[in-house]
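J.: These notes open a run of structures that come right after.
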Structure P
């Protein structure tokens, strides 16, 4: 089996938000804003949600009025675990390189 697919930033943030359990779109946007300091626009958020539903990484729950909750599927959980592990390894290496890097000077 090859490397898991890469995710766009909005898609990855949606997956990370859903690690806490099912959420509707507005709650996902609130959580992403808490995580990053930036609120995703509706097109960015719902485009990512639509792609994640289409690929079976998240599933729609029953609508409660206008709110439709989304949840991670087992496949989505597996792939987000792999992506977070990759991100942790890359972050570790980046910190190592930053410590070893010479101080930046004038260009």
Structure Q
């Protein structure tokens, strides 16, 4: 079974850039929110403060995991674009060489 594959390298590269931008934007937003919560916790005492700080640590962990995944996906898409582009160029070069006339008869009878 044959299929058609169409790849737009510009769009893929742009998508990888968007993922990287979202990673940076999310990191900054999370850090700002986490700092706000941390500052607010100074007015809390006892078990309430401990609970807030525990919840904040969970939020920080979740934010770090999420931005790490965004960054990882950005890198993977960038690598895939580079690899696919290189393979496509190599294949196109090989196909162009196959089509070159050699001056020989196809069947030497």
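Just so you know, all these numbers are worked out from the coordinates, no wet-lab data involved. All values derive from a computational prediction rather than experimental measurement. Cβ atoms are built from the backbone, for glycine too; each structure is taken alone.
J.: On relative contact order in percent (Cα under 8 Å, 6 or more apart), which of the structures labelled P, Q is highest?
T.: Between P, Q, the highest calculated value is found for Q.
J.: For distance in nm of label points 7 Å out along Cα→Cβ at positions 59 and 75, the calculated result is 2.8, so let me know which of P, Q that is.
T.: Considering all the candidates, the number was obtained from Q.
J.: If you don't mind, another one. From P, Q, which structure was mean count of other Cβ atoms within 10 Å over residues 27-34 = 17.2 calculated on?
T.: P
J.: For the read-out helix-only ellipticity at 222 nm (-39500 (n - 2.57) for each DSSP H run of 4 or more, over all residues; to 500), a value of -19000 was computed from one structure; give its label from P, Q.
T.: P
J.: Could you tell me which structure in P, Q was used to calculate Cα extents along the principal axes in Å as 97, 24, 17?
T.: Q
J.: Separate question: Upon calculation of distance in nm of label points 7 Å out along Cα→Cβ at positions 35 and 51 from the atomic coordinates, which of the structures P, Q produces 1.5?
T.: So the calculation was done on P.
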